[in-house]
Every structure is written in structure tokens, then in C-alpha cells.
Structure I
Amino acid sequence: MKISVSITKSKYNIVETLNKLNNTDADFIHLDVMDGIFVPDKLYSYYEVEEFITYNKKPLDIHLMVVDVKKYVDEFANTNPEYITFHLEVNANIGELIKYIHSYNIKVGISIKPYTKIEEIKEFLPDIEQVLVMSVEPGLGGQKFIEEVIPKIKLLKEIKEQNNYDYLISVDGGINEETAKLLDDADILSVGSYVCMNDYYQNQINKLRLE
């Protein structure tokens with residue numbers, strides 16, 4: 001199981017948080033970017049990220065909760081991320097956005113809200129590298145894990161294996177050592193405060209590993 005750690009909420013300032021994460025075996029830094037339109041909050045302009053991202057030594061996993069996906073892709077491509085993930089629910093030309101991100105030689109993820117059906121994303125699965133299943137409503141911290149997403153994760157794994165697709169299945173929201181036990185069909189757990197609101201980052205990450 002891979003662990004992608006969100007730095008949105010931490011006991012420490014952002015530079016200290018990144019330095020602490022650099023000393024763990026976390027697989028990715030999960031960077032939540034919000035425009036105040038797709039979700040109520042606004043978080044991390046490119047210029048803010050530019051100031052602190054040089055402290056990061058982990059592969060970057062960017063989650064765009066924004067309406068104007070191309071604008072943010074143009075900006076955040078400069079951070080050299082491994083993944084840029086956007087939401088299916090932006091009601092844009094999804095195929096075009098996939099190609100646009102790939103044109104930067106960046107892996108593409110598509111995120112779906114907790115009650116979006118897998119059928120709505122199915123046609124795009126051959127062309128992407130990650131599916132991010134939200135297990136809370138995006139943009140609001142401290143929510144309880146929504147267990148109704150578990151069958152969707154199982155279905156995504158079945159589709160992947162039946163078709164030899166390459167995408168990784170990621171789950172984001174309400175992740176802790178108890179909910180992680182329900183997610184053995186996932187490839188990546190995206191976790192924030194469970195790690196970063198604790199003093200012992202590596203210990204918290206160890207509790208999430210299912211391998």
C-alpha cells in the first residue's frame with residue numbers, strides 16, 4: 001500500500017511539515033489545490049506553492065479541486081509533479097483534459113466524489129494512471145469516512161484486472177488506521193491530519209501500511 005500525505009492540516013508550519021515528511025517513507029506528497037469555486041475554500045495559489053515546494057523531496061501528487069483545470073495545469077506543471085488529478089464533475093471535455101495533462105508528460109488522475117457512479121468514469125479508464133475516489137465530500141476537512149465508497153473501489157479493481165488497465169486506485173478522506181483496514185483493494189491511501197497532526201509521522205504511516 002502506497003501512502004500519499006496531504007500537508008493541508010499540520011501541527012507544524014509547512015516547511016517543517018515537508019522536512020518531517022522527507023524523513024519518512026511516505027510515497028507521495030498530496031497537494032490539495034482549491035479555487036473557491038468548485039469547492040468553498042481557496043487554497044494554494046501557484047505562487048504560494050512556489051515558495052515552499054523546493055523543500056519537498058517526495059514525488060508530488062497534485063489534486064485539483066478547481067473549475068478551470070487547464071489554467072492550473074499550466075501553472076502547476078512547473079512543480080514537476082508525478083500526477084495531476086482533476087474532478088470528473090467539472091463538466092468539461094474530459095478526454096481533452098486528459099490529453100492536455102499528458103502533453104506535459106505528467107500522469108493523469110481523475111477524481112470522483114463519493115456518490116458519483118463508476119459508470120460515469122468507465123470510458124476514461126484506459127487512458128489514465130490514477131483514479132482518486134473521494135471518501136468524503138471534497139474541500140471540507142474533518143469529515144467522517146463514507147463507507148458506501150467501498151464497493152466502488154472493489155469494482156474499479158475488478159475492471160482494472162479484467163482489462164489489464166494500468167491505473168492506480170487511490171482513496172482520499174477520513175483515512176485512519178481503522179478505515180484503512182477496509183481499503184485493501186486500493187493502491188494508494190491519501191491521508192492528511194492522521195499523519196500531520198501527530199508528532200511521530202513515521203509511526204502513523206506504519207499503522208496505515210497493509211502490506
Structure II
Amino acid sequence: MKIDLHVHTAPRSKCSNIDPKEIIAEAKKIGLDGICITEHQVLWSTEEISELAGQENIKLFRGNEITTAQGDVLVFGLEKNIEGVIPIQMLKKEVDMAGAFSILAHPFRGFKVFGISDLKMSVEQASKKKALGFVDAIEIMNGKVSGLDNEMAKNVAEQLGLPGTAGSDAHNLDEIGTCVTIFENKIENEQELVTELRARRFSIGSLR
């Protein structure tokens with residue numbers, strides 16, 4: 001089951017140009033089985049998601065991209081909005097209490113710019129990033145960052161033994177599906193999504 005775990009829509013994510021009404025048709029066109037709508041600090045209601053999905057075979061899931069002082073975190077299974085910037089330790093407590101699942105999004109975005117490349121950061125050094133100790137997984141394939149950023153994330157995930165997910169981080173319609181997580185089992189709801197993520201029954205790929 002091919003799912004894009006990281007998609008933003010307008011107007012709830014002000015940075016996005018995607019009309020939510022268009023994502024079903026786009027998913028069908030490119031062969032996606034599901035999309036996770038992960039707005040910044042805003043969780044859709046189950047009623048809204050159900051209405052948007054309609055009777056189509058494309059599954060829509062709710063997530064949230066939460067801003068912490070140590071980086072952005074995708075969260076699935078947490079039934080609350082968290083406003084503002086919070087310490088990642090506090091977010092982990094919320095995630096653990098809810099039985100939710102957290103993924104550190106684009107953890108090394110831009111690490112090769114502004115002269116940082118001169119530091120020749122090793123995988124071992126990158127693995128010491130504070131946020132990595134407070135999440136369940138790492139986004140190792142993100143459609144909005146460079147190949148070098150994704151490569152570092154992949155190497156760090158392997159170094160730490162953490163699962164690596166993929167998501168387009170789409171803000172435009174034609175970006176959906178650039179990075180997808182491919183699950184072994186069919187997923188019907190968000191609880192099953194969390195279960196399959198925890199079981200690591202997935203791989204990563206692309207539809208574009």
C-alpha cells in the first residue's frame with residue numbers, strides 16, 4: 001500500500017498551494033493508495049477527512065507537523081493540536097501517553113549550506129543530534145530537500161537503528177507522490193497506520 005506520509009494543503013498550511021479537493025484525483029492519477037494530511041500545528045477532524053475522502057478508494061489519514069525547539073516532527077495518532085513551539089521532550093511525553101508515533105521530519109535540511117560542508121560532518125557526529133533521542137523514526141526521503149540531506153538522514157537512521165520513512169512534503173499538487181512509504185499490509189485507519197509504522201512493515205520509494 002503506497003502512502004505519502006507528508007502533505008500540506010491550503011489554507012490550513014499557509015505555505016501550501018494545494019486545494020484539498022484536488023488531492024484525491026491526483027492520488028488516483030499517479031497510483032497512490034493513501035495520503036496523510038500533515039498540516040503545520042493543525043489537526044483535521046475525522047468528519048472533515050471522511051467528507052473529503054468520500055466514497056473513493058483512496059485512503060486519507062490525519063497527521064500533524066509539530067514545531068519543536070529541536071526540529072519539526074510528524075505525529076500520527078495524537079488527538080490534539082499543539083500550538084506554538086515546544087521542547088521535543090514535552091512532545092515525546094504527549095506521543096507516548098497517546099500511544100502515537102513520531103517521525104523527525106527532514107532532520108538534516110540544508111546541512112550542506114552556509115559553509116557547514118567545510119565541517120565535514122560525519123554520520124557519527126550527525127547521530128548526536130538531540131532530537132533523534134525523542135522520536136520513533138526518521139524521515140530519510142523527503143521531496144523538498146537535497147539528495148545529500150536525505151543521504152545523511154538515511155545513514156543516521158541506519159547508525160541508530162531507527163526506521164526510515166518517506167514523504168513528499170508536498171506544497172504543490174505535482175509534488176505529491178515524489179516520496180512514498182510502501183506498506184506491506186492494507187491500512188484502513190490511523191490506528192492501523194501507527195501499528196504498521198511501529199512494526200516497521202514498510203519500505204520507501206517514489207511515484208514520480
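Quick note: the coordinates plus some simple rules give every number you see, no bench work behind them. Because the structure is predicted, anything quoted here is derived from the model rather than measured. Cβ atoms are built from the backbone, for glycine too; each structure is taken alone.
The figures follow:
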| quantity | calculated |
| --- | --- |
| Origin of the value 17.2, where mean count of other Cβ atoms within 10 Å over residues 6-13 was derived from one of I, II | I |
| Comparison of I, II by distance in nm of label points 7 Å out along Cα→Cβ at positions 30 and 94 - largest value held by | II |
| Of the structures I, II, the one that 1.21 was derived from, the read-out being Cα Rg over 2.2 N^0.38 Å, for residues 22-101 alone | II |
| Of the structures I, II, the one that 18.4 was derived from, the read-out being mean count of other Cβ atoms within 10 Å over residues 14-21 | I |
| Top of I, II by FRET efficiency 1/(1 + (r/R0)^6) of positions 54 and 70 (r between Cβ atoms, R0 = 35 Å, to 0.05), largest first | I |
| Rg and Dmax of the Cα atoms in Å, for residues 78-133 alone from the coordinates reads 14.6, 43; which among I, II | II |
| Structure responsible for 3.1, with distance in nm of label points 7 Å out along Cα→Cβ at positions 126 and 190 calculated and labels I, II on offer | II |
| Test item: Cα extents along the principal axes in Å calculated as 42, 37, 30, pick one of I, II | I |
